[in-house]
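Some structures to go through are shown next.
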Structure I
Amino acid sequence: MTDQAKKAPRYSGVFPVVPTVFHDDGTLDLDGQRRAIDFMIDAGSNGLCILANFSEQFVLSDEERDQIMELALTHVAGRVPVIVTTTHFSSAVTAARSAKAEALGAAMVMIMPPYHGATFRVTEESIYEFYRTVSDAISIPIMVQDAPVAGTPLSVPFLARMAREIENLSYFKIEVPGAASKLRALIEAGGDAIEGPWDGEEAITLMADLDGGATGAMTGGGYPDGIRQVTDAYFAGRRTDALDAYQRWLPLINYENRQCGIPTAKILMKEGGVIASDAVRHPLKLPHPKTSAGLIEIARRLDPLVLRWGR
């Protein structure tokens, strides 16, 4: 990859995760889902990711997954690129999900290595074959989600090998401890094959990861306008402005990462009139009301669009 190409990957910037919106009774709120998507685009998202772990994808039926995917891709209608998470233990199911996402207009698919429960893992070679099976079924990029939740160590040499040898595998969301160091090592080992080294985990390590070479950030969905203040300045070469913005937004990022977790975006969206309910689907539970109030209090000091969009 030329230096020019490295500066302009197909997809870069802030691609927050879209929450799945429910009514208070736990059923899908499709109108609320559309409003959440519209808000996130209005807030400056460079793209969106749907059906990720922060979308509560693991509490959805297969039929609901398809419903959300079709709704999101139809409603976005090309306004921004959309990444669809298609993770499943089965190579065949993941490939089929990915092919359907591409047919509906997905820009990319994001996939974790195959795992199930606390102990079901497969060998490195099986992981390689898993991703190759998916790549053979599609023509859009694959993002490997390297996250502790899978419990599957993915070494830099192995990731670089897959990037070099599997045609569509070229993006990597690195969420493990020491992410910045792993990003640097991956870029060095993979060279031209690493099109998209990305940050994750709600941007809690965003500045370090940008310094490590990250060209994208997949964050929570509540305040993409705030994350853009960091990434826009950084990519424009205004490091001091990026540091200042990161310092401003880090308390809210930390509150999301360490206190509220998955419900964060929905708590903020409900407070700002974007959606009617911040419900999560059982057995997940909302944080204590005082914890949610603390989140909103910190957010108000930053005046994010989410607290004004629906008012």
Structure II
Amino acid sequence: MRAWVLLSAVLWYLTGVGWQRSSERNEKGFIYGKPGHPVKVYVKLHHSSPILVCMDFKLAEKETVDPTYLWIGPNEKPLTGNDRINITKTGKLMVKDFLEPLSGLYTCTLSYKTVKAETQEEKMVKQRYDFMIFAYREPDYSYQMAVRFTTKSCVGKYNDLLFRVLKKILDNLISDLSCHVIAPSYKCHFVKLPKHGLVHELFIAFQVNPFAPGWKGTCNGSVDCEDITNHNILQARDRIEEFFRSQAYIFNHDFNKTLPAMHFVDHSFQIVRMDSCRPGFGKNEGLHSNCATCCVVCGPGTFSPDVDVTCQTCVSIHIYGAKSCP
């Protein structure tokens, strides 16, 4: 790849056009209409939309005579150019700083003429293209983790002491990332090991999330704070995973003869990512298959009041991004 091509790609990224998702995107980044079928487009919150073309790809490969374009927005009124709406002379539309209320149906009507060369007879042709545009944001990540430690007995103060010390160590390990351990718990069980008989083990579970007190200070005024918090929680995950990996290494290499009564059980570390959506957003793989992992804005008739991952039904809602049901 030539250097200027790479530079162009970098500059395109730096202009703030975020990653968009659509099944009708072509290699230039344009999204074309599809006669008779609404094209779904997903725009990350506070980013610019992709460029929507008031034409289908097949027609775009041909010449059109005297084309005119009429864009209608979700409020069913004609769109005009302004600081947020950019419409070119060739009928291309881009929306800047996309917000929840801008979601909805965008319709463009293309009018053009066909001319018979031999008679100069003109005929007006009209074609309508529909684009359903949805605001989305990335889910907030958190992690459910589980580990096991051996213990002498299920009775006694040392189990609780180990539990508290472990939580404190993990919190200190990730505190600079504004992440913390929440909902910690443990239970003691008898475990029958092959060729080793019964042993006592502590089954410890906890969650790690990026919303420790003061977490908003990490945003530095960024409107896409989930990008920052998700980056931090991924670092926290890696640190905790490395911590338990080091515990296994220590016990496997430094205690070759006698293991301490309470030690980390090798290969017991388990981790599952848990996603949540901000109020007004939710996941719906059936409705938004092209953005199945996204938190997509709740549409009319639905709302999301908390950090769940689904939008709930409320027939009295007629807007996008509702956070309550009146």
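Consider the structures I, II: one of them gives 0.50 for FRET efficiency 1/(1 + (r/R0)^6) of positions 45 and 133 (r between Cβ atoms, R0 = 30 Å, to 0.05) as calculated from the coordinates. Say which.
So the calculation was done on I.
If helix-only ellipticity at 222 nm (-39500 (n - 2.57) for each DSSP H run of 4 or more, over all residues; to 500) comes out at -6500 when worked out from the coordinates, which of I, II was used? Write out the running numbers ahead of the final one.
Details: I: -13500; II: -6500.
Only one of I, II returns -6500 for helix-only ellipticity at 222 nm (-39500 (n - 2.57) for each DSSP H run of 4 or more, over all residues; to 500), namely II.
Comparing distance in nm of label points 7 Å out along Cα→Cβ at positions 53 and 277 across I, II, which is largest?
II
Identify which of structures I, II gives the largest calculated value of percent of Cα pairs over 32 Å apart.
II
Ranked by relative contact order in percent (Cα under 8 Å, 6 or more apart), which of I, II sits at the highest value?
When relative contact order in percent (Cα under 8 Å, 6 or more apart) is calculated for I, II, structure I comes out on top.
Quick one: FRET efficiency 1/(1 + (r/R0)^6) of positions 285 and 301 (r between Cβ atoms, R0 = 30 Å, to 0.05) came out at 0.95 when computed from one of I, II, so which one is it?
II
Every read-out reported here was derived from the displayed coordinates using simple, explicitly stated rules and does not represent laboratory data. Not measured: the values here are computed from a predicted model. Cβ atoms are built from the backbone, for glycine too; each structure is taken alone.
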